[in-house]
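In structure tokens below, several structures.
Every read-out reported here was derived from the displayed coordinates using simple, explicitly stated rules and does not represent laboratory data. Because the structure is predicted, anything quoted here is derived from the model rather than measured. Cβ atoms are built from the backbone, for glycine too; each structure is taken alone.
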Structure P
């Protein structure tokens, strides 16, 4: 796969393009759903910008945490902003920034969280396609027919058949988005859709980690992302139970 596509004098960075496509598609869907549900569309736009800024900071901070050993060896990693982002950190950072923004607007966070999570899942799906083009977040070696071989990657081993973890993750994220959109067609208790997203995504992320082969930090035999997934799963289950109990 090619991280950059050259069209004449123009260079298209595929990872960045997919991230941008994900944000735009996610925003348009959230804006449309906000209008249908009678929620403030201006707040949705504000949440988007908070997610961009908070997501960038969160992804970078978590990368620093899991890569502290490498940073101690080469401090220049701290200001190498072309590389070094962790998706889970981006999600947590974006949600936290959105929470602060919504609370400052004196609105109900869970209502907007429910509105945004299908868009978050969609954006993640496009982002993983960007990972596929870049070759990051690559999988373990495999002899299965579904294996992919990178030839121009700066991240994945080239010339080796690898599990297509990026595409598997992307398909899973898109599936989660459609499940949430379908589930959200009916009026649900605040937090119910968000809780379902947390449950589905954490299960999928925990599972895909076993197929990945890039370094992501390790704690007690589990990757950093798997540890976070367990916490997110528990939080999602609690949120779902509380939301459903309020509905009843």
Structure Q
């Protein structure tokens, strides 16, 4: 098998949540470039249509379906639409995330806690459960959870976000252990500081950015493409013996 073949996603159907921008969009582009029939999801159809059109113009297969990943009923409708459109799902990337508050956990209000846990933990759990029988019937699949190094070491001011990502990492391990016999692999990617809209407040401040990056073995921010490359590996046959893994892509932050 050639390098191109082992990373090929030809004939695979991939769902990526939170894919109208940033890491999710980059993963969609990488998957489509390697042959996958990609379905991108976020809350706004107009934004999805722009990304899908761009991917199609580049020769890839991509469809956008709007749905709130934090709404379980909407998730069920989303999965049903994809199955009706493409016949099944082989790859699920749980990328959608939320962090509406910053500060000490003692100041985190109930509404914020519920939103963080609902989007960052419950939605990946429910979507994974929904695709499980579909993947099992198709002979296997790959679930990729986009977590964070905040789930390994608490980030100052992002306490409940850290808790949610730690839970997502454990969900990854639990489902990997239970679903391995069905040839469904489940892995987590834990990015460090990546240049996205989500981290804009930090990287726009040159002083703060310099303070953070100069301490790293790879002394710079990461790119969305570097996360997408790791996701492609975990989605493809190249990672056929990998499950339950928590993969950091952080420039050495956690060393």
Structure R
């Protein structure tokens, strides 16, 4: 039986940078009330996660910035893996090259790259661009897969510095030192949990997606929308309550 539930956020629990629905909150509370643990694993920073999931944050564990900033439900910092100045500088150089190569129509150039301390995130058209535009620009991940392929040499050089690049969220490429899989593995070892009693649910479990690194660490379940995620959660609530 699954007891420990890890969730991606954007595209899984919520739409991009959107607040969680009351229905999803009820689903997560159903897991918690039936003895399950809920862990949110997102590329977003802690403040953005709180903004999107609201009051239920008090009852869940946060693994922000692809798990590189981990906090307990009480707000205690478990770890924080900040990037070095050299890692940031080289990553920002590559992000600028990607922006020039993509050559997309941009409203706000200053909104494309965020330094989140433990992660640098490049969004194709802006982190705060209108939701409908974000969901339409690269729904099949073709643009971002193309960028990762085109700049494979530069990414290999970042790898030497300890930086990984993966597709994340709705429009992003995320650059981190450790990936979601590394951090989920570290967390379950710290908690002493049986990996087979855990499950990771996300929309980017495909090769190159920022959820893919969790494959092989714990069992996974792929969803394509928050509505699909709700259906999955309900099935686990039924198992826990049986």
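See the values below:
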{"read-out": "Of the structures P, Q, R, the one that 14.1, 42 was derived from, the read-out being Rg and Dmax of the Cα atoms in Å, for residues 75-186 alone", "value": "R"}
{"read-out": "Comparison of P, Q, R by mean count of other Cβ atoms within 10 Å over residues 11-18 - largest value held by", "value": "Q"}
{"read-out": "Mean count of other Cβ atoms within 10 Å over residues 19-26 from the coordinates reads 18.4; which among P, Q, R", "value": "P"}
{"read-out": "Origin of the derived value -11500 (helix-only ellipticity at 222 nm (-39500 (n - 2.57) for each DSSP H run of 4 or more, over all residues; to 500); candidates P, Q, R)", "value": "R"}
{"read-out": "Label whose coordinates, when Cα extents along the principal axes in Å is calculated, return 55, 47, 40 (choices P, Q, R)", "value": "P"}
{"read-out": "Structure (P, Q, R) behind the derived value 0.40 of FRET efficiency 1/(1 + (r/R0)^6) of positions 43 and 107 (r between Cβ atoms, R0 = 25 Å, to 0.05)", "value": "Q"}
